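Structures given as structure tokens follow.
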Structure I
């Protein structure tokens, strides 16, 4: 069973994801790009950060005011490792599988098939940059992904009554 509470695994690191939301939230975006997982995997927090940085670099060329990038998956699973010494004479120093609980080494997000990993909101004139950004982000992730483009509907204001 995965540990998800830092209360039970002291020494667990903080997530390396610097910002889960980048850009500016505005109501007038035309398209929402979603990066969707095609596999059931654990994504390490440094892979999520690498994907965020890759997408952000591609889309930052259009300006901070013209996009909204969100990391949807949150790394909450604490990963542990039973460190072993791999040198000559190490067999006298190690305990092997005795008390092999392991020390916390990192965090991961558990993702199922069809879960959204990243979301990017853009205007229609920047669609090509959005596709490039999602392709760059998908190369940093440990599974196959697909990109879904959703046209956002703007709410129509009701007619003013006199």
Structure II
């Protein structure tokens, strides 16, 4: 089994549909990861245990997704010395804005890289970019990925010019 490089923590199993997007990206790039549920509020001891386990097995980046008060990423960052990426999740009366503020507004000394609301895909990509700073193969895969993104835009532009805006779908 390959060494686990990314740990993913979900505040609740209801977060899985969104957070699975990070898993998909990591799998596409063949980056080994481990995912589990761990609430900063409902299971704080388990959360610390999971963080300690991630440190022990050599995880290099943790992605933490949580909604509402969204303290999970901050708690992780307080206990984990390496990069932490927070994914604020949509929900509640403020539709994810509270989660965004809770995740991005960390006190000095406890940084959390934060992606957009429900944007676990970007969290996965950011984790890969962090890992690519010391992994030439991942860097090469990222360059190819970005070329494919650019080609996709070019194809859409060509189609729009060919069929016109009224027939474009």
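No value in this document is a laboratory result; all are computed from the given coordinates. From a predicted model like this one, the values you see are computed outputs, not experimental measurements. Cβ atoms are built from the backbone, for glycine too; each structure is taken alone.
Quick notes
- Top of I, II by FRET efficiency 1/(1 + (r/R0)^6) of positions 17 and 137 (r between Cβ atoms, R0 = 25 Å, to 0.05), largest first: I
- With Cα extents along the principal axes in Å derived as 59, 42, 30, matching label from I, II: II
- At a computed 41 (relative contact order in percent (Cα under 8 Å, 6 or more apart)), which of I, II: I
- Entry that produces 65 once percent of Cα pairs over 17 Å apart, for residues 57-144 alone is calculated, selected from I, II: I
- Source structure (of I, II) for helix-only ellipticity at 222 nm (-39500 (n - 2.57) for each DSSP H run of 4 or more, over all residues; to 500), computed value -16000: II
- Which of I, II leads on mean count of other Cβ atoms within 10 Å over residues 73-80, largest value: II
- Computed 5.7 for distance in nm of label points 7 Å out along Cα→Cβ at positions 97 and 153 - originating structure among I, II: I
- Parent structure of the calculated result 13.8, given that mean count of other Cβ atoms within 10 Å over residues 9-16 is the read-out and I, II the choices: I
- Comparison of I, II - label where distance in nm of label points 7 Å out along Cα→Cβ at positions 41 and 65 is highest: I
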